[in-house]
Structure 1
Amino acid sequence: MVQIGDVIVALDVFAEKFRCNLHACRGKCCIEGDAGAPVEKEELEQLQKVLPVVWNDLSPQARAVIEKQGVCYKDRDGDLVTSIVDGKDCVFTVYDEKGYCHCSIEKAYRAGKVDFYKPVSCHLYPIRVGDYGPYKAVNYHKWNICHAATTLGRQENLPVYKFLKEPLIRKFGEAWYAELEVVAEELRNQEKY
């Protein structure tokens, strides 16, 4: 572990390789798991704001879940997460003609319809951020459905932190990310990974 400001970063973030391979996984990270995606309190308002824009893209089942419990709920740990359909699909998922899962919010963002990209936890995946009072912890989440992404990342020699540069800057800022790159170079020089 290394510390950058008030953030503790696991060494896996530097050492592991990763690049999403949507052709292999078809977006399973949006439809697998035991709860929805983590949502920060400040993001709840953004999710409600984009909802009318993406509403017609959502499945009838997702709309029914949202009408019943809203865009988010508290999971068994008391954390705010996106609502899910039938115990799996995030309510914001949409499928293309190939059966690939996509985020309706990101789709609307890329089309210039909204200014909110998607929850930062989704943007940061496979990194998960834990909040421990005065400190945050940045950890690499290993999941078997991402095997193709780790394989592609190794082929391209792309560390997790470089693959996730944009969302890491979104979450922690450019100065923090610049310091992360300095730490990464120091670790490489020390042959820590």
Structure 2
Amino acid sequence: MARKQQEKSLQTKKELMESSCELFGKKGFMETTVAQITKHAGYAKGSFYRHWESKDKLFLEIVEEKLTGYRNFRDDRLDKATSLEEVMNIIWDFLENIVRDQNWANVFLEFAIHASRTPELREDLSLSQYRLSETVFADLVRDFVETDYPPEKIGAFNTILFEGFMVQNALQTGIVNMRDVRENAISLALSNGLKKAE
């Protein structure tokens, strides 16, 4: 009996997460309420609070799940990489996958702005499982950097370029495209991280 209850609980949680993703994509994070999520999924509000203490915590779990999926695909390829250029291309393939999910990218930006106003939430969102951390990027390129240029700077520049592009993309400025950003990020990493030919 306990096993059936556990399976039912997991199914409820899954359906609530799916409902919230759909509503966040249509209405945005701020405009979507817990009542709307539960009603859309066909559950009472109590079902929501058995799994999460708040809509913020639900969103963080969704972010972690999405990024884990993207990272698993990326990490399989990184294990076979043999050069800084190859690693940078794998990283930017990973970032492009995130941008392709336009609704999700916009909702994440909205949540990041929301989180920036709440110290505890801002601290949560800064953890590497929830965002594109410059420290994680530095660790990915570290073994391939041939110069004394800090890998953390390569990671920070990648994060800045990507997050800046996401804002521009959300605003639909059309000034630069993902290809421009990718090419410049890779060029910057290679010019600083590889020894110059004599």
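Coordinate-derived values only; no laboratory data. The structure presented is a predicted model; accordingly, all values stated were derived computationally and were not measured. Cβ atoms are built from the backbone, for glycine too; each structure is taken alone.
Here FRET efficiency 1/(1 + (r/R0)^6) of positions 43 and 83 (r between Cβ atoms, R0 = 30 Å, to 0.05) was derived from just one of the structures 1, 2, and that gives 1.00; the source is 1. If relative contact order in percent (Cα under 8 Å, 6 or more apart) is calculated from each of 1, 2, which structure is the one that comes out at 19? Here the read-out was taken from 2. 1, 2: which one has distance in nm of label points 7 Å out along Cα→Cβ at positions 51 and 147, as calculated, at 3.9? Matching structure: 1. Source structure of the calculated read-out (Cα Rg over 2.2 N^0.38 Å, 1.19) within 1, 2: 2. Tell me which of 1, 2 gives 0.8 when you compute distance in nm of label points 7 Å out along Cα→Cβ at positions 19 and 155. It was calculated from structure 1. Among the shown structures 1, 2, from which was the value -24000 of helix-only ellipticity at 222 nm (-39500 (n - 2.57) for each DSSP H run of 4 or more, over all residues; to 500) calculated? Source structure for this number: 2. Quick check on the output: 19.2 is mean count of other Cβ atoms within 10 Å over residues 107-114, derived from one of 1, 2. Which one produced it? The value was obtained from structure 2. Assuming 0.25 is FRET efficiency 1/(1 + (r/R0)^6) of positions 11 and 179 (r between Cβ atoms, R0 = 35 Å, to 0.05) as calculated from a single structure, say which of 1, 2 it is. Source structure: 2.
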